[in-house]
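Below you'll find the structures, each written out as structure tokens.
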Structure P
Amino acid sequence: MTPLLPRADALRAISDAEFDVVVIGGGIVGAGVARDAARRGFRTALIERDDFAAGTSSRSSRLVHGGVRYLEHGWFHLVFEASRERRRLLDAAPHLVRPLRFTWPVYDHQRLARWEIGAGLLMYDVLAMYRNVGKHKRLAADDVLEREPALLREELKGGATYWDAATDDARLTLATALDAERAGARLLNHARVTGLTRTGRRVDGVVVQDELAGITMTLRARVVVNATGPWTSDVRTMENPAAPEAVRGTKGVHVLIPRERLGNTGALTLLHPRDQRVVFALPAGRYAMLGTTDTRTAAGPQEVRADVADMAYLLEAANHFFPRAALSEADVVSAWAGIRPLVASSKPAAPSDQSREHEIDMGTHGVINVSGGKLTTYRAMAEEIVDVVAKKLRRKRRSDTARAVLPGGDLESVQDEIDAASEVCGDAAVAANLVHAHGTEWRAIWALGDHDPRLRKRIALSSDAILAEVVHAVRFEHALTLSDVLMRRTHVAFESRDHGESTAVSVAATMAPLLGWSANDVAAAIAAFLADARRVFAIDGQPR
């Protein structure tokens with residue numbers, strides 16, 4: 001691995017270059033487009049206004065799933081595509097995308113009978129063409145309780161198990177962007193696209209303002225791709241002020257609670273007792289994650305937050321199915337919200353019934369816009385988008401991302417790698433975290449402690465991440481702010497009740513010499529992080 005250029009040098013390098021394609025938006029889709037384009041040999045730049053995965057791509061359910069609930073809507077083609085892409089991601093990044101077995105309990109008076117769920121899961125396996133980790137299995141009531149002894153027993157008829165996959169959404173996005181960089185792409189986060197340039201009627205570049213230094217520059221490109229998710233319409237109106245709305249977002253909220261308080265042993269698919277919507281209870285290390293909601297919102301991507309009603313809705317489901325838990329707001333470690341950038345439709349539909357398909361369209365002056373889609377199918381979406389780019393460039397080159405491994409994913413067994421790391425680190429939890437976050441690259445991170453043993457200390461008591469990961473994030477992963485480190489390179493802000501406030505000083509001290517921060521810069525960085533944490537984790541309607 002080669003250390004990144006200092007920020008000033010990186011800005012000069014990108015401003016002096018000319019590109020075949022500039023991708024606006026560093027979420028999972030934009031990172032996927034940049035990766036596919038760079039691997040085809042196109043001169044590529046990826047521009048992100050905040051940080052990679054700072055929006056929806058770090059606030060998802062952290063699942064790579066085939067879309068079992070899509071079967072109800074008859075979206076069989078989506079299930080087929082998602083199951084295929086799930087298999088590809090399991091192969092490309094086994095450290096970041098891991099098999100996860102779900103238990104689905106079935107009760108009397110629910111909208112789906114036991115036979116319906118069994119038939120649906122059989123169809124799920126068939127559409128996956130048995131590429132999944134394992135087949136579904138029907139369970140008697142006693143079998144369900146053997147797997148999940150804390151579950152509600154009254155009216156339990158039985159259930160089933162089936163397989164999907166869990167991921168670290170932010171690090172999957174980052175790994176995708178870093179693979180684009182290794183293939184030759186230029187990456188620039190904390191840089192806002194403020195306008196588009198044209199030659200005649202054709203868009204031929206973007207105006208970019210560096211958010212940290214305030215420098216403005218123009219990047220020339222033969223093709224511009226708008227992959228900004230919830231911000232899609234903002235970029236479309238830069239090209240054409242009369243452009244119709246492209247995205248209609250819905251809010252998805254998650255809450256994190258100590259796993260010992262809920263009592264789940266694994267992942268569960270549940271039907272909410274109030275409205276029979278699917279909700280998940282997911283293992284997240286020492287925590288359990290409950291989600292998600294699906295409601296219309298007028299809030300922008302920067303302002304969207306959980307509110308007390310969202311939290312109450314998820315706790316209601318948890319307390320119904322785990323009656324001994326008796327959870328209250330005091331048990332919630334953190335709550336957050338993201339916006340699903342669903343394709344705007346003229347047909348009225350409940351949020352949960354709105355299609356998860358994506359659309360690619362050409363703007364009036366040549367910008368390629370993508371809207372909709374979901375994390376699981378991002379690679380396939382990116383391939384389709386870059387096929388359009390290649391056609392515009394008149395350079396026919398095939399994508400290789402269906403089989404290409406992501407950084408750190410070149411391992412045969414995740415568990416063997418964790419065992420090897422445990423022997424070296426002497427701490428099984430730290431070893432597992434290093435391997436799951438970095439794959440085979442964990443050794444280089446642990447080695448940073450050879451010269452400074454302090455770097456082998458945990459960042460926070462609530463986390464298994466270590467300070468060496470902070471150094472690595474700055475040197476090799478484009479981390480420039482405390483939020484980059486504490487929210488996305490690690491989950492410290494999500495997994496601590498103060499959302500990283502007590503950790504900010506020590507992390508800032510570690511970052512300061514690497515980024516040339518003065519004492520005033522450190523104070524400003526901490527203040528900016530605390531404001532960011534309040535923006536993301538504050539719960540609307542709750543006393544502050």
Structure Q
Amino acid sequence: MPKVSHEAAVTGRSRKRALIAGVAIAIAIAVIVLGLLMRRSMGPQRQSPLRLSLDEKGPYALIATESATRSYKAALDVGGDLHPHAKRFTFDPANLDPLLLWLREFKPYYALIYIQPDELDVNLGWKLLNLMARVDSDPFVDVRYGFVTGRSPASAADFIARTRSAVRGEVSLQAMYIDDLGPNQMTDPGEFKVAGGSFIVPILGRRMGIKTISHGTRGFGDGQVSSMKGAGILHFGGHGYPDRIVDGLTASQAEVLDIDPCVVFSGACYTGVTGRWFEMFTQEGTVAEHTVSAEHCFALSLLSNRVIAYLAALHPDHGIPVYQEMEYMMESGASLGEVMKHTYDGVVLANGGRLPLFDSLAAGRRSPQWLPADIMLRGTSSRILYGDPALRIVDALAEKPLEITVEEKAEGALVIGGIVESAEYKATFTDTYHSDMSEVPNQFNDRALITVDLPPAWRDVGSVEVLGSAYGSKSFKHRLVGWAVEEIEGKRLLHVQVDFPTEGYMKSTWRNKGAAVGIRVRATP
């Protein structure tokens with residue numbers, strides 16, 4: 001395994017603290033899943049290639065930092081080819097106020113942000129997320145956005161040009177999902193296994209073949225860099241740093257992976273970092289600042305390969321939100337920008353209907369006094385998309401996780417029903433932030449996410465209450481986690497999250513076809 005770069009070296013204590021952010025859970029899950037897969041292996045099924053297209057909703061914006069405007073001209077020209085009617089804006093990352101004013105005036109549906117690798121860090125990522133949610137008064141993101149960057153101007157141009165080739169039909173994505181679970185600490189260090197099927201996201205098998213990779217802590221040998229050949233969608237799991245997945249792929253290997261054109265989802269911590277990153281917990285009890293060089297950067301290496309889009313985190317992340325993104329994409333057929341918005345919407349609801357407050361990290365400051373849920377909420381909020389947010393790669397599946405019913409009462413109330421239609425959406429039903437209703441510590445609650453249109457005549461929502469939850473004749477506990485109203489495209493949507501008890505990993509009464517929850521919503525008098 002190549003030598004670990006100096007930038008990624010951390011203390012034993014900080015590594016343990018980073019695992020608190022959810023990585024330990026992801027590794028434990030990988031071990032459980034591997035055993036199930038090896039016993040229940042299904043051969044991957046060949047299906048027709050995925051057809052890529054651009055969502056035509058608009059308006060569309062091309063936004064660039066002052067530096068990127070000068071150096072990324074070729075990449076901006078490609079963006080102009082893809083979106084000839086897009087409006088352009090140049091901004092200063094140190095002063096986002098003019099950008100906010102422009103967004104409120106223009107109100108783009110999508111935005112492609114061009115940025116140099118050394119300009120992007122988690123602080124700016126959080127600021128932009130907050131900014132994109134402040135275009136109107138509700139707490140939800142109003143602009144679906146993605147980033148373009150690269151090791152060089154030519155690399156940035158090549159990256160976005162791959163989207164142009166894909167939507168023109170010059171290249172296609174194979175209907176194959178390959179899931180690299182990350183290192184399995186319970187097996188032989190040199191072991192490398194490939195199996196069919198997926199325990200975590202079996203719903204993807206409705207549209208494509210599935211392969212799952214698990215390996216020991218010795219990582220990927222250089223002879224195994226072709227193991228992901230043929231994938232249209234890739235997933236990386238495990239614990240990560242900006243230069244590698246721990247005991248897994250390194251930046252140098254990411255650049256030479258023998259892969260076909262693909263979209264990559266990474267749940268490994270820090271693997272979206274392109275320069276500056278922050279270690280939250282040091283032996284001194286303070287925050288430390290580090291910089292990964294472009295040469296040793298995992299994200300920049302991957303973007304230099306045949307990747308069309310990349311979803312990853314700028315900070316410690318944990319394993320389930322990335323699977324939720326893939327399931328939502330399959331359920332809805334949504335663009336990648338909508339997929340990321342769905343992730344941010346989930347953060348709002350899990351935070352009680354409010355976007356979290358994001359304090360900037362800086363070297364020497366006291367380590368954040370965050371609870372595990374705070375760490376996970378902010379880590380998931382650090383997830384970003386590299387690539388065109390309007391890009392669609394799959395059509396919606398007919399089968400949905402929930403059937404939603406709405407009955408309007410004469411007394412100014414709605415009665416909403418959420419009924420489990422398909423338990424194959426396993427990650428979708430997991431609350432990745434709270435475990436207060438779990439019989440097994442740190443195994444997370446289960447959840448229902450419900451969105452309905454409000455009647456046009458309603459001025460506002462006065463109250464939301466859970467009437468009950470049951471499976472057949474058996475009722476079970478519930479907790480209203482959060483709700484909020486979103487104004488979008490002339491409509492007003494009510495988003496609600498309700499949590500339920502779990503008996504183990506992805507195991508609960510709620511996860512049965514026909515299980516139901518009832519919610520009553522009253523209008524403001």
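Read-outs throughout are calculated quantities, based only on the coordinates presented, and are distinct from any laboratory measurement. This one's a predicted model, so the numbers in the text were calculated from it and none came from an experiment. Cβ atoms are built from the backbone, for glycine too; each structure is taken alone.
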Item to check | Origin of the value -7000, where helix-only ellipticity at 222 nm (-39500 (n - 2.57) for each DSSP H run of 4 or more, over all residues; to 500) was derived from one of P, Q | outcome: Q
Item to check | FRET efficiency 1/(1 + (r/R0)^6) of positions 49 and 393 (r between Cβ atoms, R0 = 30 Å, to 0.05) from the coordinates reads 1.00; which among P, Q | outcome: Q
Checklist entry - Which structure, out of P, Q, was Cα extents along the principal axes in Å derived from, given a value of 67, 56, 49? => result P
Checklist outcome for this item: With semi-axes √(5λ) of the Cα gyration tensor in Å, for residues 57-312 alone computed for every candidate in P, Q, 41, 20, 18 is reproduced by structure P
